[in-house]
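*Asks:* See the structures that follow.
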Structure P
Amino acid sequence: MAVGVPPNPIGSYAINGFLPDKEALWKYPAISDGWFRIHNTIRAEMGKFRAMLVRVSQETVMQDWQIDALKTYWKGHFALVHSHHWHEENLFNPMLKERVELPAKLEKDHEQILKLMNGVDDEVAKISSGAGSTLQPVLKAFDKYAPDMKNHLTEEENICVPLMRAYFEPKPVGEKVEKIMKKMPKIEMGSFVHHQGSQAEFQKFMAQEGVPFFVWYLEFKKCRTMYREKMETLVQRVLTGVQPANTSKKELADAINFDPSMSWKVA
């Protein structure tokens, strides 16, 4: 996955006399930016939720535990997206607007995405067990939401990330990342950590952001375990029909590798 470029020359976004002359100050590739990494977390959760829907839809009669798993996982994804949008709208977008003319469409898209997510939420709430129950309304609503979300994520990566790196030094951006990491709900942080693929990969991100190595043991490992216990085990059980014995990668292999074409490892 490579970072794209804005549709217009990067200098054309400038306001207030600022210049796009900061890119050389960034010591890691754009794809390693936290914006990319949280987007990949959202992409992974979308893929897993749809895989769960498809698997349960193959059942003649849905079981209560399957319904609970779908509702719980969707609730977690819904919360993660809301948190991410809040971070953009209240931290990063205002910062960008100090130096660039940020396309209004990017924030406007959040309204449409929320509308589509609410549509999924409504259908998920209606899921019930018993003969005649179906997940087709949920799949239909989700398949309206997912393409719009994926397009929006890519558009932000092609516009916001290059603009941030061109117009801002790493330090003020890093301060906002630090603020997010300190206040992010533990299960959402756990999803973020888990979907980096490995402890080693997440520790690369920690080093990149200046986070001391020992915080892995004090905080992030616990968050990852919480996410796996509460969410990834649901995916594993739905896909296989077997409750995982623990939260090891071996026990969660089907959930983790739900789509072999997807890789979240940052080069």
Structure Q
Amino acid sequence: MGSEWPLGSVELKVLDLEREAEFYERFGLNRMSGDAETATLGAGGSQLLRLKALPEGRQRPRHTAGLFHFAILLPSEAELGGFLRRALEEKLPLTGTAEHHVSQALYFDDPEGNGIEVYADRPRSEWQYPNGRLKIGTDHLDFERLLRIAAQADKKFSGGTVLGHMHLNVGDLDRSQAFYESMGMELMAEAGQVMRFMSWQGYHHHLGINLLEGRGAAPVEAGVRGLESFAVRRVDGACTDPDGIGVTPAA
């Protein structure tokens, strides 16, 4: 995946910059630059994550919009298996796993509760489209198979690693869908009345939106820790989505 991949990086506001940066280095990212107020991390020389210090910030209240998780896409399931092995050996904070039919996924929380997904895609030839919509489900992940095919458990993510998708808590699905459709995304799948998946160019999703914090969840507040913005290669200028989440141009 090169510069044509539509997503760039994600920016988080954090209460303890050094603790968060050290966690993400241990998790598998390289610290690329930083100072007393920011830290930039990535893989293979490409930026994936920017942390911004918010030392006097507040915890995110319930029933507010913001980050559900950001997702790190690995180049192969063998690399995902290797990462799973390392996560188990190093006791990284694994919170869940899933077979999504289009991908295999591992879920984590960072020290401040920001959700992280690490996943590998299944071949597009295996994706299913019952009733004209892509099937994205949640089933049991075959741990043993992933560990059997695992590549060497490297300490750092490889250079083919990218920000695969963003998944957001929003206050109104129709409103958010319309906003992101204005950037050229299309609806790919739905999960009941609470979750939708959108993308460019037929990918399973570059964006998930959900109502898990409740319909009418309050917008993001400036002084609250969590998601500040994410970068997209399909926009020319910075903007803010209906829930107060920034969308910025990616390099």
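Each value in this text was obtained by applying a stated rule to the coordinates, not by laboratory testing. Remember, it's a predicted structure, so these values are computed and weren't measured experimentally. Cβ atoms are built from the backbone, for glycine too; each structure is taken alone.
*Asks:* Using mean count of other Cβ atoms within 10 Å over residues 104-111 for the comparison, can you identify which of P, Q gives the largest number?
*Replies:* Ranking P, Q on mean count of other Cβ atoms within 10 Å over residues 104-111, first place is Q.
*Asks:* Supply the structure label, taken from P, Q, corresponding to mean count of other Cβ atoms within 10 Å over residues 136-143 with the calculated value 16.2.
*Replies:* Source structure: P.
*Asks:* Turning to a different aspect of this structure: Which structure, out of P, Q, was helix-only ellipticity at 222 nm (-39500 (n - 2.57) for each DSSP H run of 4 or more, over all residues; to 500) calculated from, if the result is -19500?
*Replies:* P
*Asks:* Continuing with the same structure: One of P, Q was used to calculate semi-axes √(5λ) of the Cα gyration tensor in Å, giving 25, 24, 17; which?
*Replies:* Derived from the structure labelled Q.
*Asks:* A further question follows. As an exercise: Rg and Dmax of the Cα atoms in Å, for residues 96-215 alone, calculated from one structure in P, Q, equals 15.4, 44. Which structure is it?
*Replies:* Of the options listed, only Q reproduces it.
*Asks:* Related question: Out of P, Q, which structure matches 1.4 when distance in nm of label points 7 Å out along Cα→Cβ at positions 64 and 240 is calculated?
*Replies:* Value 1.4 for distance in nm of label points 7 Å out along Cα→Cβ at positions 64 and 240 corresponds to Q out of P, Q.
*Asks:* Kindly point out which one of P, Q the value 14.9, 42 was derived from, the read-out being Rg and Dmax of the Cα atoms in Å, for residues 40-111 alone.
*Replies:* Q
*Asks:* From which structure (P, Q) was distance in nm of label points 7 Å out along Cα→Cβ at positions 168 and 232 calculated, if the value obtained is 3.0?
*Replies:* Structure of origin is P.
*Asks:* Which one of P, Q has distance in nm of label points 7 Å out along Cα→Cβ at positions 32 and 224, as calculated from the coordinates, equal to 2.9?
*Replies:* The read-out was computed on structure Q.
*Asks:* Assign the value 0.95, calculated as FRET efficiency 1/(1 + (r/R0)^6) of positions 80 and 176 (r between Cβ atoms, R0 = 30 Å, to 0.05), to the correct structure from P, Q.
*Replies:* P
*Asks:* To continue, here is another question. Can you rank P, Q by relative contact order in percent (Cα under 8 Å, 6 or more apart) and just name the one with the largest value?
*Replies:* Comparing P, Q by relative contact order in percent (Cα under 8 Å, 6 or more apart), the maximum is at P.
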